[in-house]
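**Q** Below you'll find the structures, each written out as structure tokens.
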Structure P
Amino acid sequence: MIDIQKIVAIDVHTHAEVSCQQPHDDYRPEFDAAFAKYFKSDKRPTIQETADYYRERNMAFVMFTVDSEHQTGRRRIPNEEVAEGAARNPDVMIAFASIDPHKGRMGAREARRLIEEFGVKGFKFHPTVQGFYPNDRMAYPLYDVIAEYKLPMLFHSGHSGFGSGVRGGGGLRLEYSNPMHLDDVAIDYPDSPIIIAHPSWPWQDEALSVAMHKPNVYIDLSGWSPKYFPPQLVQYANTQLKHRVLFGTDFPLITPERWLSDFEVAGFKDEVKPLIMKENAIKMLGLR
């Protein structure tokens with residue numbers, strides 16, 4: 001059980017990059033090489049190493065993998081492994097799952113099983129890597145199950161480091177991750193938290209508009225150093241959206257130390273910082 005009084009922050013966006021149950025799937029080495037070059041890092045800690053890292057810093061974190069088996073042919077890290085990691089580290093770790101929406105009703109069945117038997121607390125989608133528009137009705141059987149339990153749905157938005165620099169971008173389409181496509185999802189599932197991940201470049205204004213208009217939409221600040229945030233993102237985080245902006249890093253690609261160092265000088269108001277660091281996430285995740 002996470003002691004919300006004790007922890008100093010909740011990082012809502014970290015990745016499971018290494019499985020201890022199956023070997024690394026070296027399906028297309030050019031993707032891994034380009035990924036490491038883009039993010040200037042190829043360090044991939046285990047789930048337990050990540051839990052130990054955050055515990056040392058008195059932080060809690062949300063972790064997930066990305067299931068893109070249909071679009072990329074890449075074997076996913078098992079959702080069960082992430083959930084079991086959270087069960088071993090309940091003081092700091094919250095498990096989200098990822099299911100490729102192309103798996104249809106079988107994917108919806110998997111979601112229900114992961115919620116009921118493994119206690120996952122939300123779901124991650126990456127439209128560019130999974131190859132779908134978030135408002136495609138193909139995904140709705142999966143959304144229906146998630147919404148039944150009123151769990152969060154977190155969507156990658158904007159540019160993608162995955163595929164950057166690979167010939168033809170590896171066939172991955174950036175357009176899928178325009179956050180405006182989430183407007184329909186927020187309408188159709190008004191009681192489920194919808195999280196737009198990252199500063200949504202080149203669609204930052206679209207993300208802010210959707211969040212301003214739909215009260216169940218949040219924005220996480222992961223994937224970028226705060227010193228590079230668009231000024232309008234900082235402006236709205238300080239004002240109209242101060243209760244719906246969330247701390248996230250994209251760990252291990254960005255560390256909390258680097259993110260927090262830049263956050264301190266990025267123009268966020270002192271009274272807003274505690275909301276971003278943990279209070280908004282506590283509400284969104286139902287921890288209080």
Structure Q
Amino acid sequence: MEEPLANRRVVTIALLLAPMILLLVIFLIMPTLGLLRASFLPGSHLLDGGGFSLNQYIRFFSDSYYSSVLFETFVDGIIVSLICLGIGFPTGYSLARLPPLARRWRTIIVIMPLTLSLVVIVFGWLIILGRNGVVNSLLVSLGVSSSPKQLLFSRPAVLTVLVQQFLPFMILSVMGVVAQIDPVLEHAAANLRANRFATFRKVVIPLAIPGILAGFNLVFVLSISAFITPRLIGGSRVAMLGSLIYERIMAELNWPSGAAMAFILFVSGLGVTAALNALAASRLISKGRRYAR
């Protein structure tokens with residue numbers, strides 16, 4: 001009697017998961033495989049013919065410009081992730097320690113920027129950082145600068161906008177994990193004469209590592225794959241691989257080259273995040289063994 005019930009549960013679960021799996025296969029896996037196939041085409045257009053070639057990947061790695069852009073993209077992603085971590089961790093911690101009602105309203109404020117279109121946010125920053133924008137007007141009125149400065153089309157401007165866009169992901173990731181940490185643990189550390197810094201470093205941070213890694217990974221992946229912000233805020237002076245992929249596919253219609261760049265970014269980004277997670281996990285395990293002794 002138990003075996004038919006178990007089989008019925010398996011069939012029910014399979015039927016419930018079937019629509020989701022079908023959607024993923026049709027709208028995610030199949031287009032991704034098609035893009036992967038396009039990256040191995042020898043020509044510069046999809047209609048140039050078939051065949052299988054590594055020309056697109058060879059051209060990418062043989063050109064030092066693309067290698068430097070890939071490196072700068074990862075450096076920018078790490079910088080944005082570290083800045084978001086420095087701002088988002090204390091913010092997420094403070095939100096997690098608030099009463100439920102106050103936390104709910106402040107969380108809504110954190111989430112509100114995510115409800116706006118990315119294009120609207122970028123155009124808002126174009127107005128803020130423009131020569132006649134809010135920042136330049138404030139600098140001139142305060143006497144800091146005698147004339148408006150060129151704030152747009154620079155790497156600091158791109159990093160600033162990326163931090164503003166992806167900071168909520170870090171705050172929410174940290175807040176969700178810290179909210180699960182029992183405050184009694186911090187009180188116990190204080191009773192053992194640990195100051196606030198020691199409690200924060202040896203109790204809160206190790207327990208919040210899952211939220212830190214989740215937020216860091218989210219911000220890093222979103223930063224290295226961004227293309228609207230580098231294209232509009234950075235212009236031609238700031239090159240990131242996401243904007244180059246967009247130009248190669250949408251402007252030049254060179255799908256094979258753009259597809260190869262996309263998969264290089266995907267594989268290398270996956271490798272960097274895996275290496276960072278492995279490094280953080282190994283350090284966490286080594287600290288745990290040290291404290292266990």
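Just so you know, all these numbers are worked out from the coordinates, no wet-lab data involved. Predicted, not measured: the structure shown is a model, and the values here were computed from it. Cβ atoms are built from the backbone, for glycine too; each structure is taken alone.
**Q** Can you tell which of P, Q yields 1.2 when distance in nm of label points 7 Å out along Cα→Cβ at positions 171 and 219 is derived from it? If you can, show how the numbers build up before the last one.
**A** Working: P: 3.4; Q: 1.2.
Derived from Q, not from the others.
**Q** Quick check on the output: -9500 is helix-only ellipticity at 222 nm (-39500 (n - 2.57) for each DSSP H run of 4 or more, over all residues; to 500), derived from one of P, Q. Which one produced it? It would help to have the intermediate numbers written out before the result.
**A** Working: P: -9500; Q: -23000.
Label of the originating structure: P.
**Q** If distance in nm of label points 7 Å out along Cα→Cβ at positions 107 and 259 comes out at 2.5 when worked out from the coordinates, which of P, Q was used?
**A** Numbers: P: 2.5; Q: 4.2.
Answer for the origin of the read-out: P.
**Q** Looking at mean count of other Cβ atoms within 10 Å over residues 123-130, point out which structure of P, Q has the largest value. It would help to have the intermediate numbers written out before the result.
**A** Details: P: 26.1; Q: 15.8.
Of structures P, Q, the maximum of mean count of other Cβ atoms within 10 Å over residues 123-130 occurs in P.
**Q** Taking mean projected area of the Cα convex hull in nm², for residues 163-250 alone as the criterion, which structure among P, Q has the greatest value? Could the numbers behind the result be given before it?
**A** On the way: P: 6.2; Q: 7.2.
The structure with the largest value is Q.
**Q** Who wins on relative contact order in percent (Cα under 8 Å, 6 or more apart) among P, Q, i.e. which is largest? All intermediate terms of the calculation are to be shown ahead of the outcome.
**A** Details: P: 18; Q: 26.
Structure Q gives the largest value of relative contact order in percent (Cα under 8 Å, 6 or more apart) among P, Q.
**Q** Compute Cα Rg over 2.2 N^0.38 Å for each of P, Q and report the one that scores greatest. Don't jump to the answer; show the numbers that get you there.
**A** Details: P: 0.92; Q: 1.26.
Across P, Q, Cα Rg over 2.2 N^0.38 Å peaks for Q.
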